[in-house]
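These notes open a run of structures that come right after.
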Structure I
Amino acid sequence: MDSRQENLIVERSDDFLWITINRAEKANAMTVAIMEGITAAIRAGASDPAVKAVLLTAAGGRVFSGGADIREQPEDGDVARQRERRSHALAALQDAVMDNPVPVIAVLNGIASGGGAMLALLSDACVAAETASLSLPEIDLGIPTFSGANILEVIGGRALALDLIQTGRRMPAREALTRGLVAAVVPADELKHAATVLAGTLGAKERRVFADNKQWINRQLKAALLEARAQHARHRKAVATAESGVR
């Protein structure tokens, strides 16, 4: 199952499947191809009975992921179609994480922002380095984040959603631990070991029962994401209509 692409590394280590976003020079921002590659790897792990857990991390020590790469240029020049591809790839990745019958653990080596933070929050557990942080800074980019808002509201309540969504601030790993958003915070040189220990604990559970519990636990989150995606589509259409009217 091991594979190495330009920006994505997938490798087996004992009972675990490690997926590493390998684009540190671009803040590990996820292109459509990267998101599709992660989704494919997660699904492959789900179909392999020998895989007990999937661990998602990133290259470099500064950034886990800046989210979807909104600066990625379409090869065909169709910007609108590229937005659709990006939205579809991100939604498919989120669904793959939530639907995977084995544990998916986010190993936060650094800043997780935007879609990167959402990916971490949707995982079964997060283990973070002391220097890691979570943020949903879309408001400072002039972009609403309906999915991010719904994820935070379901996981931590309205107050948490208002805090992170409306300020765009970075929440340090230690604060995220007190808010229940990460399972553990450790020194950077202990991160891989801590993640492996947690993967061993969760991966030892009976797969069918773990999957049944996960599906039930995630039911409100999945419904909230469907609602958010529908709102995103409506908003995008409204903006396009307004822009065409201005022209």
Structure II
Amino acid sequence: MLTPSERDITAVVLCGGLGTRLREVLPNKPKVLAEINGVPFIYYLLRKIEKTGCRNVILCTGHLAEQVESLLGYEYGELTIVYSKETSPMGTGGALLNAEQYITTNYVLVMNGDSFVECDFRDYYYWHIQVGAKLSMIVKKTSDTSRYGSLSLSAERQITKFQEKVCNYKREGKFINVGVYLMDHRILQKIPKKLPVSLEKEVFPKLLSDGVFGYRIDGRFIDIGTPQSLAEAQEYFR
């Protein structure tokens, strides 16, 4: 049984991207509605969020937002869904700032709407509390970080450096940020108001001196951002 404190989390799903790399296979549909074996991808994320005990979800929509709202409505299982709409691209940081008006909990679980992580979010939450983190992210070791960029992790699980992605260059044995973050609500005050703004490029690197922790996983990381990775997701969820 989950205690009230374990429900002190609002989940924020960033799903306002233009999906330019998927235009050929998904011309008139937002990425979160890409069908994986006949099921819109967003449903896989909502099911996972619901299992954490979280009851409030904010979907940060933008491109073709009306399709998402029309499909999902305002409830999914025990989840209450709120929409935070962008009229123009605001970046991941801007999208989170735009959603802050709907956040009433102490903790915020933020995730990209085009990826799925094999990880028990409850375990992640307990670990975040145990280490006393104000900001943490899920990280995974991989043999090729060229598509995502990489980060360095200390023995104490603190992130010491971010490295931008470099196309066609492989950095062996580095960690990547898989796009899932847990933060104290007050971290949002550190996001610049000038938009657009990126959490990954403009906010997180400046917070390293305050302590940013990495929760290491060995499970799969599924990204549907390209036609190839979308096809791989079809196989994974089959």
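Calculated for structures I, II, relative contact order in percent (Cα under 8 Å, 6 or more apart) is largest in II. Given a value of -16000 for helix-only ellipticity at 222 nm (-39500 (n - 2.57) for each DSSP H run of 4 or more, over all residues; to 500), point me to the structure among I, II it was derived from. Answer by label: I.
Which structure, out of I, II, was mean count of other Cβ atoms within 10 Å over residues 139-146 calculated from, if the result is 17.0? Clearly, the read-out refers to II.
Here the criterion is FRET efficiency 1/(1 + (r/R0)^6) of positions 59 and 219 (r between Cβ atoms, R0 = 25 Å, to 0.05), and among I, II the highest value is seen for II.
Coordinate-derived values only; no laboratory data. Keep in mind it's a predicted model, so treat the numbers as computed, not measured. Cβ atoms are built from the backbone, for glycine too; each structure is taken alone.
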